[in-house]
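None of the figures in this text is laboratory data; all of them are computed from the coordinates on show. Remember, it's a predicted structure, so these values are computed and weren't measured experimentally. Cβ atoms are built from the backbone, for glycine too; each structure is taken alone.
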Structure 1
Amino acid sequence: MTLYNQELKTSSGLNDTIVITSEHTDEDTRYVCEHLINHNIVNTQGLLSKPGIDINLYIKDGDKIIGAILCDSFNMCLYIDVLWLDETYRGKGYGKALISKAEQLAKEHGCIFSHTNTFSYQAPDFYIACGYEVFATLQDYPNGIVQFFFKEKVVSLMYH
């Protein structure tokens, strides 16, 4: 993915000393993200940081990575950020095994549901087959592409 790299510096129109710029450091990005996260933690009474685990599982055939599921957790929820399988291993149950294991681990740590999104050219039928339900769609992409938002309850006995 290409980041917007063009030099940009314009007046904000609000104050002579305040500008909108693309110039930044890694420390600037960390600063902004940390402040947003802190704001969110305070305003969720700490729930945002629970259960506070990332679940990153890989499937390997020998030394070769053939698939992975990369998940975050927050607000007692598992968010599936990335799920990928090598094309030659698709349709053989590996994807379902990854989701099942990630959900099991999330449930053991108190998560009450899981959610993700995918595009029409990716795997919406796969998520439906795994028990996920569509709760929203975004149909404004060109060429008829649709983005699907999915959720599934994985109710935990630990959460009260």
Structure 2
Amino acid sequence: MSGKQLTQHLRSIFIDEIANREGQILRQSLANNLTPYGEPDNPRYRLSVRLSAASIAQQGVQKDNLATRYVMGFTAYYTLYSYPDNKKLLSDRTIAQSSYDVQLSPYATDVAERFAKERIMKILGDDIALRLAAFFKSYSVTEPVDDKAAQ
């Protein structure tokens, strides 16, 4: 499969809505990677993604047992379906983590946590897009993608 064909297949993926604010950020990251020119008019595939709840663990702890640094992680479970017949083509998961420091100001800590979540969603979006590209590179597609619909 040529690079142009691969790009056409990636651009023909409709991305389902993903719950919560983190899901919105992940969906935007996926859209930026897969369909940068907008949603496809005639999708050939549908991508469904579900996020796990955030896992948060203390990484740095002071002598008085107060955390100074946290590590946050999310798991994204994704499934690619053919469209419109809804045949499951690929189902997998990917994990991403990021860390942030606890600040003296609670607001600054909240901001650091929010940025950590955004970094994680970007990492997950990049990883899912890369995995989908690898899948399409090895997947034998029988029907050509309509160039006009993929633009």
Structure 3
Amino acid sequence: MRTTIGIEIGAPPDLVFRLARDVGSWERLLPHYVRSRVVERRPDGSLVVDFVARRPLLAVLGLGLPVAWRSLTWSEPESYQLRFVHVAGATRGMDVTWRIEPTATGCRVSIDHDFRPRVPGFAAFVDRWFTRPIAGRTLATFKALAEALVEAPLRLSESDRAPTTNLRT
């Protein structure tokens, strides 16, 4: 089963790529990620990373189901792509590609998930109940982060700036 989820982001593709490619920082950047621990750095630059994300159950109460997997991951800077191949967990074998493409107002980020488990119907169940809720929240958070970074310098009004002092007497 192959599915795609995407979002428009009002920020340059380079900024979004730099934020997203640092998968070891996802646990600090994404509130629904509990862990994004690099467990192996390979000579070719790829990483093996343990991920744990919370799939919201009762968001109002902050309750979520922990979902864990291990991925081999690498980035392709020339095409603004991130690649993940799940090597352990219930989604072992899932192939994930992030595509960050320039638009007139910033970029579009699309995440393709290709999952072909042996159990019929399992891919649709995983996509509906886990992949889409987690990936959707991940995209929304990266959108908020990137757009906030783009807008940050514009938020300072004249009264917010530190006064300059004249040292001449």
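The value 2.8 for distance in nm of label points 7 Å out along Cα→Cβ at positions 114 and 130 was derived from one model only; which of 1, 2, 3 is it?
For distance in nm of label points 7 Å out along Cα→Cβ at positions 114 and 130, the value 2.8 is produced by structure 2.
Name the one structure among 1, 2, 3 that semi-axes √(5λ) of the Cα gyration tensor in Å of 35, 18, 17 was derived from.
Numbers: 1: 33, 23, 17; 2: 37, 14, 12; 3: 35, 18, 17.
Matching structure: 3.
Taking distance in nm of label points 7 Å out along Cα→Cβ at positions 18 and 122 as the criterion, which structure among 1, 2, 3 has the greatest value? Walk me through the numbers before you get to the answer.
Working: 1: 3.6; 2: 1.5; 3: 4.1.
Max of distance in nm of label points 7 Å out along Cα→Cβ at positions 18 and 122: 3.
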